[in-house]
Structure 1
Amino acid sequence: MVNGVRDHVVSLACLRHGLSAHQGRGVDDLPPDVIETIAETLVRGLRRSELSTAFSNTIAALINEAEEIDPGRASRLREPARELVRTASGPRDEPAEEDLQ
């Protein structure tokens, strides 16, 4: 799910900057600050905290892109998006390393 949403964020950013959105072909030509934001959406590992961070960053990037295109709509989506992130994150406690083996 994180990858799919990130793909949409990349497409929106590319379109906003007049670049090819097809399969992320324009991503390398995006401004450095946009590339940095997109890089923060990458999943760094499979632990719950890493997945939650990537998901939260991805949703934030999506809302930021929406803000650039339609601030009114972004404003209406912001709170439901926060709730989605909050509920998707689940409990904060992670299993101990030995419980994962």
Structure 2
Amino acid sequence: MPNGVALDVRLTPRSARDGLEGVERRADGRPVHKARVRAAPVEGQANEALQQLLANALGIAPRQIEFAAGATARIKRLLIAGDVRALETTLQRFTEDGAKAPKKVTT
């Protein structure tokens, strides 16, 4: 994977609407971005909806987002390929506190 960012997301499927809802801190102190999608967690539909939601928000293609962990769990680790600075700048809009920025990934 080219340079990009790793992003932890807590996904709520079967929501009334699709959307990104900021960041929360888990009990272990890890920040996770909150996302909601209308799709059900059946046959990967919710994951595909999350990819599309993030791709639209970040202005990238859905194929630039891959699941590194948690494909069947509520908490997911996503790897987002692209220019690190541009991705971080765009993600800051969905972050309440700059200290909760995503991790950089280089390969």
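Read-outs: derived from the displayed coordinates by stated rules, not from any lab. Keep in mind the model is a prediction, meaning the values are calculated, not measured. Cβ atoms are built from the backbone, for glycine too; each structure is taken alone.
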Structure with the greatest value (metric distance in nm of label points 7 Å out along Cα→Cβ at positions 16 and 80, set 1, 2): 2
Out of 1, 2, which one gives 2.5 for distance in nm of label points 7 Å out along Cα→Cβ at positions 32 and 64 as computed from the coordinates? 2
Which one of 1, 2 has distance in nm of label points 7 Å out along Cα→Cβ at positions 24 and 72, as calculated from the coordinates, equal to 3.4? 1
Can you spot which of 1, 2 the value -6500 was calculated from, given it is helix-only ellipticity at 222 nm (-39500 (n - 2.57) for each DSSP H run of 4 or more, over all residues; to 500)? 2
Which of 1, 2 yields 12.8, 38 for Rg and Dmax of the Cα atoms in Å, as computed? 2
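When relative contact order in percent (Cα under 8 Å, 6 or more apart) is computed for each of 1, 2, which one produces 24?
Matching structure: 1.
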